Structure 1
Amino acid sequence: MNTEVLSPRYDVVIVGGSYAGMAAALQLVRARRKVLIVDAGQRRNRFAATSHGVLAQDGRAPEAIAAEAKTQLLAYPTLQWLNATATGGKKQGDEFLITLDNGETVQTGRIVLATGVRDNLPAIPGLAERWGKHVFHCPYCHGYELNQGNIGVIAGGEFSFHHAMLLPDWGRVTLFTNDLFIPDEAQTNAMLARGVSVETTPVAAIEKHANVRLQDGRELAMDGLFCLSRTEIIGSLVQDLQCELVESPIGVFIQTDEFKQTSVPGVFACGDVARMAGNVSMAIGDGAFTGASVHRTLIFN
């Protein structure tokens, strides 16, 4: 006999209530679907004071954007929001059961995974403390505010070449290879043509505003630094549901089709957990498209 205590059934449960998850929810509640958002309150950009490149929200605090979006969502009567963590999930017939850390089990016909990712940074003293303040990952979000100053790229692997090639549009760039990336001749010539300096002495620490102290004792003053983190999917739900994953140069992501459905029918994914390029604008767009795609399957499937 099934002894699980179920809450009322939802058309869609969205796991993760940041920008992508809320954008997906907005499309669904406007279609008058019964939606539950399960959110642990850990936005990826919570370390940043301002968010840039977001249409009509440029320069606002991330928490202010998220709070306003949540207030607008909660005005829809078919939305429920739970401050909780999804600890497990399974398919049961045509439905899904999701267990929460508050002991509740919720039942749904569709799941949207919008949990976001965790950023694992290089183990350089002083780097993590400046993450989101003077050390960034997205040039489009933070490059303009560096006012064409001195910009450092802390290499984390082969993809750091991409960072180094982009950033001269925002300032004078130095790539610190840090024994993690050795550019080949073609890459070296391409960076030279873009005016990028290459520093091969390993980094010892990040100090002051964003100064790079090298292992030979030199200290190079930077107005800002960019670093590619190694991303990690948050939580175990994707493994419980057995969604297929895809490896990228900066981490593992959930594989989706052109309509944002994962390898498991009825389970969708959006935002940073399902794409390599991540910023607020992209997350919102990805979430909105996912919400509409989920709604379509509720009708035609």
Structure 2
Amino acid sequence: MSHDAIIVGGSYAGLSAGLQLARARRRVLVIDAGIRRNRFASHSHGFLGQDGRAPDDIAADGRAELMDYPNVTWQVGEATSVQRDGEGFLVTLRDGNVLAARRLILAGGVRDELPAIEGLAERWGRHVFHCPYCHGYELDQGRIGVLAVSPMSIHHALMLPDWGSTTFFTNGVFAPDAEQLAQLARRGVVVEPDRVLSISGERVDINLADSRSVALDGLFVMPRTHQNSPLVEQLGCALVEGPMGLYLQTSETQETSVPGVFACGDAALATGSVALAVGTGARAGTGAHQSLIFR
């Protein structure tokens, strides 16, 4: 059976997109591999009505709401390839199953590439974060670190003092110029130029090359992001270079550069959060629906 839309990715953005299409009484298929980007975090913050809840619980409630609609099908699996089929698309799963739809919504998210520093990955989502709005408040104005991964990290360092006393570990990545140092000083940021060797301790102890250790309550770092879904490259969707990596270029209706293909969530955002993912999902769902009518 051909569906009106296939949504690749069943996390927050994909669920939100599916809900709009389901309520428009369209036949919707969600393909989900079950790997959410925020699976490492115990609590999600900054999403109105869900602040402080476990990410698993938010996703489970969203799926239950979506699956209440009889015109929605859920397929556990990984979409590995896609091809045009007239005005629609054929999506092949890893198990060889081929599924057809008139529209395609890419909501597969991104994967994070973290700095190769011993002890960092083990603390990701618990004591090491990338989004101050998601996790800064819970540090209770404590000791915060920012680990530089590029010159863009200075923006992180200038933001974080609103959440606590901040130390900027430039780690040999770049040396702030005089103007940047003045900006950091005005914000009360301590600049630590020594190289970071490892992270240890119950929370975050930064071990430096000169044998010093700096104890923190939390550390922020901008990971390098990569598109999760191979369908992005196969379709030839245009990408935009953001501060953390490439993300999908979309229109006001979340349509990509490929007609009939929409995108939402972290895959289509320069920087992501649950609230933003849900918003773009709603736009992608309504955009895909209206494209079925007006073209």
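Quick notes
- Origin of the value 1.5, where distance in nm of label points 7 Å out along Cα→Cβ at positions 40 and 160 was derived from one of 1, 2: 2
- Read-out FRET efficiency 1/(1 + (r/R0)^6) of positions 112 and 128 (r between Cβ atoms, R0 = 30 Å, to 0.05), computed value 1.00, structure in 1, 2: 2
- Source structure (of 1, 2) for mean count of other Cβ atoms within 10 Å over residues 136-143, computed value 15.4: 2
Each reported figure results from applying straightforward, stated rules to the coordinates on display, with no laboratory input. If you're wondering where the values come from, they're calculated on a predicted model, not measured in any experiment. Cβ atoms are built from the backbone, for glycine too; each structure is taken alone.
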